[in-house]
Structure I
């Protein structure tokens, strides 16, 4: 299968190779500064190709991904200095996006020399020339992108959890669960109760939609209750039934918080029944997300099932250890490893279907005018789809791990999401799904946000 690569390999002849640099610039400052450099006859490399946009806040990360897909050796993003934006705060919002994108690019194995950011005002023609010269010099140092993809299969493969930790015995809450659901339905507190029912395969559960008190015997609870039921809140369930009762674990409750923050549901439409969770099973072992979960009790619930929860130690391993494992690779190895992951993508969109925060009426992958993501069956668009989706979930993903669990190709989407969650937590002090009254981090900004990576 032919797919796009993280960076399109350039010609191997370094003697004649000239780097291709794409610059996304704002119209009001950097573009005018570049024009000043030209009218002042300031010399700088002719390798740069400028794409002008109204504001640095309009420079979508997808533009940068597409530039690399289509053969750019490097990308320069530039706009007005903070405080000088023609649209008041566009560059402040852009700065936060760039912080996350910068970390994502490094995690994917894109060398820092290939993705650069700079503030250039309309009066800084000399600075524009110097920045372009420095970026081109950096590209000459790192050279053409080497076609390392062929050796990707030789890289070590790390399992989801090493060593696997056994799943604790499930809590005995089935009786109280059924009694509570029956009471809510009988008192007309809810019109439908969503929980877990026995699936068609042994040891597997399915979502159960209970509309009558006589049906509550279908409800079960055990270590196989993996599904994040919050995903049904934006699938027409509320419109169809009205008031919804929802059984939530800790990670599920965080997803509900995200939907409240983004005004996708109203709090009075949903009544939450919390169930203490000490871990769920995926592939015969404790789910990776459970290794670092430090709260067995869900927040924001209306009622909680009473149960004596044994103290389960948090080992701190799981996804955090695997992120560190990926980061120990060289940039070329990381590119190869991630390319091998994306090559397996079938574009079935199971990750989108199962995610509670993927609720757009028309996904970017489905748009035809313009067509942001290729719909061909030959693998083109795999990179754009997976990276754009990961970026759209930055600061929003609650780490439920459903996208990786349902992926038929076992692509490690959870690592991308967990890495961006780390960045958001470290840079902005924000953890998704905590406080419904807090704005998501990429919709706001602080004047003191750091910008050491921006020239």
Structure II
């Protein structure tokens, strides 16, 4: 290892990001401690025993610190050389869960490893997908203005997302759409984003309106446009074909695609939560995944107890909060999954609006810092990877917090660096420190 390399490494590493990373990881351990604290037991003894979630998270952080140092000491070229191999290995690991997987909370996405710990390949595959996408887009022969390149990149993102859905990990599957940030930065046409947004709005409209009524409305709108264009058929022939194709796609989505996905792809509780977000009821007897399981009980519609209790906990914090270890809702175990998906409630109840505002300010500063790092990269590989990391963090933060306050369906997605979980903490640690390693060599052009 040359002295020049050591010089670049020491000068190039963004210390602000490391400080923010450690600060948020410590806030995570503190939040888990607030949830699990029992005044009738010796917390120090419980901590040393390693049997509590907050002590396990502390040991996870120590392990991740060693991983972070190891990554920072690596050669940046290793990530470009192994990107495709890691991606292929990640997909194989996800496939292995169908054979070796352990079911936890209804999701068979975990592989048991030593000492009672479990590995979630879908989490790690986010890192490998980010590297593989960066590798593909940065190739000299890749022209990212062409449709073929868009389809290949979409397939790279879609494969792990589909496997996540098959593992009943809808939240993780949705996260893979965060890679669109990087693709858009590298030249993905805005029309594709418009189409995706329009499709999302069409799905929401399908939930709000009766499908037949919505199909009639779309038909009337399409008919009026075709009537206007039909006055000069020869001149507008291509436009008429486009309008007719869009109408067929929209009506097909409303009448067939959306009902099929909700009734055959999603579980009853997942569809119910999506419907409840727009104030609608869902009949679980329509869900084929629930009624066709051998020996399964009749599908029961889950209520929104989680979200109700989450709102109560956050609301009880008021403006200043109840104070450290003084929360009644989170410490009373009223909120399910308090140390994982709903960890934000412990911060909201203990520190109130002021505390959550400050906490979100840290996240915002962290994201802006990552964007700044992304924009100063000379290498396309590093820039694409950086924006992938930004997208993943932003998506996790936005969805998790929206989920806890009832603005998004409960899909089981952790809050970065805060929620309890070794796989999650390891994934976010690797994402951040690979970026810092690439940034330390930002004057190099990697492919």
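A value of 2.2 for distance in nm of label points 7 Å out along Cα→Cβ at positions 281 and 433, calculated from one of I, II, originates in structure I.
Comparing distance in nm of label points 7 Å out along Cα→Cβ at positions 369 and 425 across structures I, II, the highest value is found for I.
For distance in nm of label points 7 Å out along Cα→Cβ at positions 41 and 385, find whichever of I, II sits highest and give me its label. Write out the running numbers ahead of the final one.
Numbers: I: 5.4; II: 4.1.
The structure with the largest value is I.
Matching task: -21500 is the computed value of helix-only ellipticity at 222 nm (-39500 (n - 2.57) for each DSSP H run of 4 or more, over all residues; to 500). Pick the structure from I, II. Going label by label, the one that fits is II. Computing relative contact order in percent (Cα under 8 Å, 6 or more apart) across structures I, II gives 18 for structure I.
Just so you know, all these numbers are worked out from the coordinates, no wet-lab data involved. Note that this is a predicted model, so its numbers are computed, not measured. Cβ atoms are built from the backbone, for glycine too; each structure is taken alone.
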